[in-house]
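These are the structures, in structure tokens.
Readers should treat all values here as calculations from the given coordinates under stated rules, not as data from a laboratory. Just so you know, these numbers come straight off a predicted model, no measurement behind them. Cβ atoms are built from the backbone, for glycine too; each structure is taken alone.
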Structure I
Amino acid sequence: MKLLMIYCIEFGYTPRIKTLDEAETLTDTKIFKDVLVAFIQAEEVDEADLVGTETKLVKNLKWAAKKNETKNVLLHSFAHLSESKAGPEFTKELFDKTEARMKNADYGCDQTAFGYFMDLNVQAPGYSQARIFKSF
């Protein structure tokens, strides 16, 4: 897994181009404030261990959220961090399980529109813990 986490004062997105036929049709702009945005690329090797991958992801998200003093996390599928890609079904299941675990741990957690290219609006502060990359 490749994980780029960016703390954002404000993050917004608008779905533009559907990339998965089975994705629901979405057009609404969404805006989040005080949020850790996780740009996530699940890799093919991750498919062998959903539970282990989910556990590592949740641990990293909680750590980075704490470093940035937020309880808000946004999961964003970003298949541009590695040449290896997990299938979309696996990635969506990973996101759904991660969201549920984060909410169960009293975090606000959402997902961007899965299966879309989207317009992004990012307002991120310039300090070191606001941008964290992990590979596991």
Structure II
Amino acid sequence: MKRVRVGSVAETWSLAAEFAKDLKPGDVVCLEGDLGAGKTTFTQGLARAMKLPGRVTSPTFCIVQEHGKLVHMDLYRLSGEADVLDLGWEDYLAQGAIMVVEWPERAGTLIPGNAWHVRFRHLQDCADSREITISRAAGQMQ
């Protein structure tokens, strides 16, 4: 497990770039945290580190945004696994894309046991400070 305190967008992007080096095709990255905690900012850093074209924005209303080999999902507005499957979850997994998933609890048991978990927590001492914890389930942390 890795736990880091960040205080800016640049620091969040730097952490995401470091993390991107560990990602492989087919990986699922679960982003967990409150609204405004930095999930989309972290995804922007991943896309930037992977040199993917286009602008990464929150997919809250469109639910899925494809950025080449990175698929960014925001499951906030969905109610469960059936809705997630209807999005084409299995097709995205079969493509071998790196799937970055906000609000992964909506996907339930569809989240693979070896998924990465990136947790964001606001810190009280400064409005821009967050604690970001990166881990991998089932003892898979590298």
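Looking at structures I, II, which one was relative contact order in percent (Cα under 8 Å, 6 or more apart) calculated from, given that it came out as 41?
Structure of origin is I.
For the read-out Cα Rg over 2.2 N^0.38 Å, for residues 11-50 alone, a value of 1.57 was computed from one structure; give its label from I, II. Derived from the structure labelled I.
Given a value of 1.5 for distance in nm of label points 7 Å out along Cα→Cβ at positions 83 and 107, point me to the structure among I, II it was derived from.
II
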